[in-house]
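Chemist: What follows is a set of structures for review.
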Structure I
Amino acid sequence: MSWRERIDPELRGSFRGVGFHVERADTQGGRRWLVHEYPRRDRPYTEDMGRKAREWRLAFFVAGDDYDRERDALIEALDAPGAATLVHPYLGTFSAVATDPRWSESTRDGGVCSFQVTFVESGLEAYPATTLDTQREVRQAADLFELSLLEDFAEQWSIEGLLGWSLVAVERDLTAIMRGIDEVVGGIADEVASVIRFPTNIAGIVLGGYNRLRNAVMRPIRALDLYDGGSVLANSDSEGGGRVLLTPGTPRRAARLLRETGTSSDSVTPPVADTPERIQRAQNTIAARQLNGRAATLTAARLVAETDWVSRQDAEAAGNDTLALIDAQMTTAEPISDAVYTALVTLRAAVSEDLRTRAVALPGMTSYTPQRTLPALVVAHRLYGDATRADEIAVRNNVPHPGALRGGIALEVLSE
């Protein structure tokens, strides 16, 4: 097949569906080169700035008894806004815009209108891709919430004027409120009882206990140490000292534990406020309950933001527990300050956006039941062709020994 057979024998083209006859066609292409020439240097440097926009300069005409109608249709097509399809008789079809169109007619050559038009490829309108750092937004909202809860607790907590049995009652109420986190971390109740006169210290101890729990979950996990007590989850000494007594395991389980711990103090009811001492004691009980719930909420939000989730179900479950904690703090029967409420609203929006953004593309969960007892390494290789994912399987299923996953027991694993 020769070139004469590969082109339109009538050399017809069209733009925006309006046809014409091509007389001559010139094309301009190549690349954009930026030449850098330097003083006292003989060799320049040429920088490649990318491909040039293609240009097709066409000389074409319309002729015949109805040439005037075809001429008007072509003029209308050339004047219309936006890119359109250019059919080039030699080169094919392109998306192009018409620039600098010219046309001419003469009495001598009646029934003909000649055009000269430069067509330029339209290309694509592309802007730099921007994404919102949703994890950073959650961290900033959490920092704002922490400041507001600390200020609010400092304003609400006071033991001025309380003596004797009233102080003992306040200490007893505070210990009962902190029992939930004390059972997980240990030492919280004794520490807060020793600084009962200093609200800033009380808040710092409670937040420090929740941070120890979060740090224990976020540290790297060695699956082979899980069964012998050598895991960091079994013995976590983080900033501020103290040992995590109840190991939550995965971030998903930690979020559920935080929800239970944050709401455990709701069962501690304030006394009947019928005397000045009991009024102050009731105010302190409410303040301590709010401190515990807000500290758990703050920790859960940071846990969600800091976790690189591996499955959609994990992210959604942890997110639901975190949002439930936030909602519980926003809908309390007790009065809540404008600053705390505004910070909670901001934190809820940031957590929701973070979950929507990062969880949507994650793989789901499925189950796998080995027919016989196998090491986690073998199971990981069979499922994913990657033995290094054995730790993931062992930790997710809280197995007693990663070297022996019991046969016949379903395992929760990622679908991909």
Structure II
Amino acid sequence: MGGTEPAAFPPRGFRRFWFAESVSSLGTYVTLLALQTIVVLTLGGSAQDVGWLNATRWLPYLAFGLVVGALVDRCARRPVMIVTDLVRAVLLAAIPLAWATGTLSLGLLLVIVALYGTASLVNDAASMAFLPRLVPRQHLQRAHARIDGADAVAQTTGPALAGVLVKLVGAPLTVLVDAASYLFAAFVIATLPVCESPTDAEAPLPNLRREIGEGIAWVYRRSGLALLAVATHVWFAGAAVMGAVVAPFALISLGLSPVQFGIVAALGGLGSVLGAATSGAGGRRLGTGGAIIAAHLVTTAGVALMAVAGLGTAGWAAAVVLGIGLAGHGFGIGFSNSHEMSYRQTLTPDALQARTNTTMRSFNRAVIVVVAPLGGLLADLTSARSALLLAAGVFGLSAVMLLLSPFRTATAV
């Protein structure tokens, strides 16, 4: 019988792309813990201040995400990735500089983080839209699983490394690790053996209103992604609350040191490693929809366990309970993400890839922008433990929405 041989995996250039993403992910997880530590310990901030930090990081997705998606869909994507990696390196280097000159404040930190978030928005849009050009669609789940696995390893080692570096050199200087990682990623991406069609870069400026509308219509009406999109928005509401309160809960309520907090956060990464490693087998057994629902249920249980850390325990015992809960949360992310991304990208034509990704991410991050400060305020008015219980309930709602719908039998085609 005739026919073409299936494309081999991994395709040419993917390993280098994967390596660049892995290194920058390690730096990112170092910085995430370092930034929270700067707010809580260096600047003496509260849970609500951490909420503002998280909201500011994602604010550009709300402000510019839809426009960026439309523009990136008309561009060669690799140059965009290179430039934005260089910009992120410069912005992060400004944090220790401000600290060294005595000018670092919460307001200045939020400005830098907002600019960093803008560069990350553009980079993410280009990177996610570039991957389907690098990897055949039948291998997208495997590619995302490999990226998720490396990200999970970074999530494990990054916080632990950050905790040690914070103790040795202080939180402001720790973010230089991330700046260096972006310089490395820019170099690797610049030397990838992949050529994008020049017609992509030479296309005329888009009609932004029309093309933004096409992206929104595709996600919420034409593609069949609407239910998954809405359930994901709900999931991010839970993540926003959790993200605002975990650092104050660990560092203040439980009295953990930065090193202990780094080790605890690393357990979340170990969960992600396990989730990513088993995502392929889980998808074959449960299907795409079943795997995503199961992951959300594990996340719900993990966050509920986090909320009881410190009840009848203290010190390292409380840290272990918190870490196991974070591991459950991490497992859910590692197990589900490759299925969500491959399902989304398999259904989406190349011309709509960036708009689809940035439309969903923009609304997801808009949820964080609105909910994260409210989650921090709730923790300040009641307790971080109460806020974590609320987050667990929201994660559970996301799972139930999908479980009670036809999506539970969905499979990536």
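Chemist: Have a look at I, II and say which one yields -15000 for helix-only ellipticity at 222 nm (-39500 (n - 2.57) for each DSSP H run of 4 or more, over all residues; to 500), as calculated. Mind showing how you got there, number by number?
Modeler: Numbers: I: -15000; II: -27500.
Structure of origin is I.
Chemist: Still on this structure, I have one more. A value of 0.00 was computed for FRET efficiency 1/(1 + (r/R0)^6) of positions 42 and 330 (r between Cβ atoms, R0 = 35 Å, to 0.05); which of I, II is the source structure? Could the numbers behind the result be given before it?
Modeler: Working: I: 0.00; II: 0.85.
Comparing all candidates, it corresponds to I.
Chemist: A further question on this structure: Mean count of other Cβ atoms within 10 Å over residues 266-273 computed as 13.9: which structure among I, II?
Modeler: So the calculation was done on I.
Chemist: Of the structures I, II, report the one carrying the highest value of relative contact order in percent (Cα under 8 Å, 6 or more apart).
Modeler: Evaluating relative contact order in percent (Cα under 8 Å, 6 or more apart) on every structure, the highest lands on II.
Chemist: Using Rg/Rh (Cα atoms, Kirkwood Rh), for residues 82-161 alone as the calculated read-out, with 1.69 as its value, let me know the right label among I, II. Don't skip to the answer; put the middle values down first.
Modeler: Values: I: 1.69; II: 1.10.
Of the structures listed, the value fits I.
Chemist: In terms of volume of the Cα convex hull per residue in Å³, which of structures I, II is highest?
Modeler: Evaluating volume of the Cα convex hull per residue in Å³ on every structure, the highest lands on I.
FYI, it's all coordinate maths here, none of it is from the lab. Fair warning: this is a prediction, and the values are worked out from it, not measured in the lab. Cβ atoms are built from the backbone, for glycine too; each structure is taken alone.
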